[in-house]
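Some structures are shown below for you to check.
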Structure I
Amino acid sequence: MIPEDVLEWMIGMPEDRFIADVHERAPRVHAAGDRGRFDPLLTLPRLNERIAELDLRAGMIELANARQPVPRADYVQGDFIDRVAVARGYRQGATIVFNQLQHSDRRMAAFCRRLERVFSCHIQTNIYLTPPAEQGFRTHYDSHDVFILQITGSKDWRLYGDPEDAPFRGERFQGMTRPAGEPAMTFTLNPGDGAYIPRGYYHDAVNSGDAPSLHITVGLIVRTWADLMLEAVSQVCLAEPEFRRALPPGYAGAGAGADRTAMAATFAQLTATLADRVRMGAALDTITETFIRSREPDLTDSLIDSRIDPEGHYVARPSLLTVTQTETEVRVVAPGCEFNFGRAPLSLITRILDGTPFRVTDLDHAEALDVLGRLMTAGLIERQAAPAG
């Protein structure tokens, strides 16, 4: 089970304190002293089963070795991963990287959904299995914040000062542009320990023991203020035709359209229009709904337990969603879906989704069965055992 305060479990700090004092500000290390802390998420035998059982396609697994690059052709045959070649590469010192395990592992998917409710961003889980005394990557920085959860073995980490300031998402590390210098922070993660590293921090890590090192890197793929501003600007541009006019013909040469003074006047006019018309609300609604709809729904038991028992006990699963009312309907946006209820009142929808257990007979509304059935199909409602007594 994943505790409700997932950040306390991961790095020993309550959610509110982490967001106020640490998030995007500074690294944090938590030596928990509980070797089996993260076993509910992953163990080495379970990873071995995943690699043996899954239909491994190109991109799902990579090999990395800080001493020398490992060509993908060594372990990718067409669209498929060559498992024997992966095992051979590992024995020769390469780190096995299992990308985006949340897409093929139910436990990891549930863990990511829990973190998504904290950060309102896409969560990815990459798994790193490093042989004894080996290093997967040279000194580099990531363009997204990461949590490191050590599963088994030990790893020595080095973080360097003067980090890159909030690099953009997708901005790939292109190699060292300056010497890393001396480490500003060093620490060792043992089983059950966790750490947080903001994006932009140069770092490297090496397996420091005589056993395999297995850890989960949890990546936060955030939306930025720049994303929100661009969405808000795009909405103004869709509403105001003058933003969609072509630049003057010949603006790039010496023709009549190359009058930069005239262009600057038009640009200033458009900027003033933006300042007058741009609004956060609709843009934030668009980004919010797009994010929620793109999440993976939790369909646990939705197919095998689809019959609604009027005397049964039900409860809404914790989930990201929005509920809005228009003049004609109630609209629910949830992971993977959107519902429009034209006859059910807002009070019925919110009662079903407020997290309080209920029976269908408690709802006392003609539309209750239809609403409940549609929401159960999307994995938003689950059956509960009857209360004792």
Structure II
Amino acid sequence: MRTIDELDVSGKRVFVRADLNVPLDGDRITDDGRIRAALPTITELRERGARVIVAAHLGRPKGAPDPQYSLRPVATRLGELLGTEVAFAADTAGESARATAAALGDGEVALLENVRFEPGETSKDDAERGELADRFAQLADLYVGDAFGAVHRKHASVFDLPGKLPHAVGGLVLAEVEVLKKLTETPDRPYVVALGGSKVSDKLAVIDNLLGTADRLLIGGGMVFTFLKAKGYEVGSSLLETDQIPVVTEYLERAEREGVEIVLPVDVVAAEKFAADAPHDAVGVDAIPADRMGLDIGPKSQALFAEKLADARTVFWNGPMGVFEMAPYAGGTRALAQALTDSGAFTVVGGGDSAAAVRALGFDEAAFGHISTGGGASLEYLEGKDLPGIDALA
């Protein structure tokens, strides 16, 4: 892949596909990590005299303008972080976008409105995506792909547009791919993977692939109850995907055959209902009450997981250990993050809720080897899938 160092960007309009899909509470950005991750590429282009046109998505609008998914607050925050005004186009690839792009001077930055306000962005129809990509291409002279969180999507601004303009890979995507290559090709061992999150079905493909590469898997979060049920435990009213029990059972048997250690919690925090103020206690996994749901791994499991991470040389973590957004159920995720920072391993936090948890729980991001901006993209890479947005930049 060609890098931006190989592009002559001075005086050129450069279309930068970034990942600015940040969480919003009304107009307030609650976590600006993805915006900050986009800064180095944008800053380098500005300093080299480019006229930077940034495009991104936010949320899942239905292919039409929706005020709750507007990128206007993101434009404001991007300008604050860059220390310069960021022009904002009121549409994605229409009259406002054309006028805003045309008005840019050297070193100036504009942000287009949410690309998913256009139905062609996410269309399954090649011609419809291509028509939108043609309109995007009219805005710029060059293309830079730097939205790692979207490279697993075959979308117009990610997959189709690079084929219509001279293009290069941005620094963020380049760094993400280098880290993931290390995980899949040459990890220092022991290589430990910690997986959490709500649904085991979201992680089946990556578990399948990791059984051939990882030395140890730590399983937590809501997905663990399908594993516990497969082991014969009763799980009360905890999240359970009954239809996945046969697959999980097969994975447990395969791991034993192949010498991959799968570590499950020995206790969980079980609550009467899904609420921060619900009565809750730590109970053994063999004693979950029928009327309670597990919402976090318990203190004994926290210590067990820390022990299983202590000798690791490489760690990949994707998915919280519990409902970390509620204080009573944040202990498992906090303990896992602390164990990663205490270890001497190269630690990779796999984006999404895991990256959000690191920031929400007050950890220093510099204490981790790498914090990915793309949870879904990271998982699909580890599954061994081709990523359309990467292929398009080749």
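Bear in mind these aren't lab numbers, they're just calculated from the coordinates by the rules spelled out. What you see is a predicted model, and the numbers here were worked out from it, not measured in a lab. Cβ atoms are built from the backbone, for glycine too; each structure is taken alone.
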(request) Consider the structures I, II: one of them gives 1.00 for FRET efficiency 1/(1 + (r/R0)^6) of positions 36 and 212 (r between Cβ atoms, R0 = 41 Å, to 0.05) as calculated from the coordinates. Say which. (result) I
(request) Please state which of the structures I, II yields 14.4 when mean count of other Cβ atoms within 10 Å over residues 12-19 is computed from it. (result) I
(message) Quick check on the output: 6.1 is distance in nm of label points 7 Å out along Cα→Cβ at positions 180 and 348, derived from one of I, II. Which one produced it?
(response) I
(request) Given a value of 40, 22, 19 for semi-axes √(5λ) of the Cα gyration tensor in Å, point me to the structure among I, II it was derived from. (result) II
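Among the shown structures I, II, from which was the value 0.5 of distance in nm of label points 7 Å out along Cα→Cβ at positions 132 and 156 calculated?
Going through each structure in turn, the value belongs to II.
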